[in-house]
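What follows draws every value from the coordinates through simple rules; no lab data is involved. Only a predicted model underlies this, so the values are computations on that prediction, with no experimental measurement involved. Cβ atoms are built from the backbone, for glycine too; each structure is taken alone.
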Structure I
């Protein structure tokens, strides 16, 4: 028998001995009782691995290492440990499932990032092992389990990293297909997280301090914004001019076109009317040759391919 074949036989026998040993150690476990994932992991009866998908969810494989059926509970605040230099991810709601002997359960788990000082995990990032957040974070996650993901994220980051409201809002920035940068965590999200933490008696830094609007000029590459800011975010009135041509002049909220405004494209076509989070909700298009067209809500999708037919 060759060395490779001998090694394979030894590996199989070693795995079988490990399964038998762990199964004997789990003699006190019954299939009628639910066991916390962290407890099972600490005793070596299960293995948990995961991969990041986004800031709000993680794919997890939980492997049963014994020849016993297990009913497993994943409590809010159980976090999956980063195997690299990125944030850990904690579950935001309770999960229960059954692990059959020596089987693997695949889960898509709703989660939130912790440790804001590290990069947000992506699809290439991996997790190995589980742990538990602090009591205060666990209490907040339990109380906020029915809230939106950005409410949860605001509360978690202020607890795990001692971030202020301004820090939380400006920590996460996204760019849409119009070229606008925006802040997924809003003042309203911070307000709701603050209310929950206050109700729980947990100290935090998401205070509702009045913040004055300031006038500023901000450059985004070749694009320029001139107008009002709040928490460093486009809010109030202002004008955004694209480097490729065209501009928007009007009202803003949380970094998005929101309220009354005018959007002009580089060819001179324009839309005048109401916006809701960068979307047209009613007003007039003015084209060079066709004159004005009235727009009602989603009816704008019928004209020239949508509310933004050209440019950014």
Structure II
């Protein structure tokens, strides 16, 4: 694991190196860069893949007491990370709250971005998202010590698998979630950082509604990859994001919850590889294209949607 000192504090990150096109992967709340391990393994032969461990609750290096840990502040930290490493023509990929950070950077007109991929993520008014996000933000109102006591329950697998924890985020990733929560359970400084993040989210719940209004200005190729039966991130939001972005493609993925990099890493890798290797032509005003991936088990009943899904198809490679 590499480390770089940024204005807010030290940031750990993985970097496969190489001269290939640069892809930077962003994770969500109470997660770390290992969310992307299998996807990075599948892409690293032809791409330089980087994944920072952001200060979102599973980090091991505490931030400075005066650092801005709101999501806009963390997005600026990502921009600083790209700048300090001299990364250009970057494809930015985000899942869960990492996708919210990608949206903020897309709308900010970052000159270092050439493409972006949003993978089942916070969007519009689903912020904080689902039962998990709302529970975390509510508990984040507690003092850090009390917050830590509440979080101790997540040591137990049955608690981690509840809908208010990680149960509706991943079908197959419990081992990863057990690893991610260790810093917040054992390190007071990490608990303080996490509470600051959660309180900043609670203070600005319209952040992603405003961010959505800036997305039509992102004049670069975009991929929106969504879990077809996501219980936390409404599938209709994938369609809405695709329709907002001028040059976007929508892919729906079966047999997965929100954390597609854990539940369907091979299929996500295939989609990202296709996206990275075949630049999308400009299609102003185009609607979503949809990729349907095979599911080895019966589908989970879909959550109610606010608007109908617009769907077409294009062939797999």
Seminar exercise, completed: When volume of the Cα convex hull per residue in Å³ is calculated for structures I, II, the one with the largest value is I
Problem set entry | Identity of the structure behind 14.8 (criterion: mean count of other Cβ atoms within 10 Å over residues 97-104, calculated), options I, II | I
For this session: Kindly point out which one of I, II the value 34 was derived from, the read-out being percent of Cα pairs over 23 Å apart, for residues 169-272 alone.
Result: I
Exercise. From which structure (I, II) was relative contact order in percent (Cα under 8 Å, 6 or more apart) calculated, if the value obtained is 10?
Worked result: I
For this session: For the read-out helix-only ellipticity at 222 nm (-39500 (n - 2.57) for each DSSP H run of 4 or more, over all residues; to 500), a value of -7000 was computed from one structure; give its label from I, II.
Result: I
Problem set entry | Read-out Rg/Rh (Cα atoms, Kirkwood Rh), for residues 9-104 alone, computed value 1.01, structure in I, II | I
Seminar exercise, completed: The value 26.1 for mean count of other Cβ atoms within 10 Å over residues 113-120, derived from one of I, II, belongs to structure II
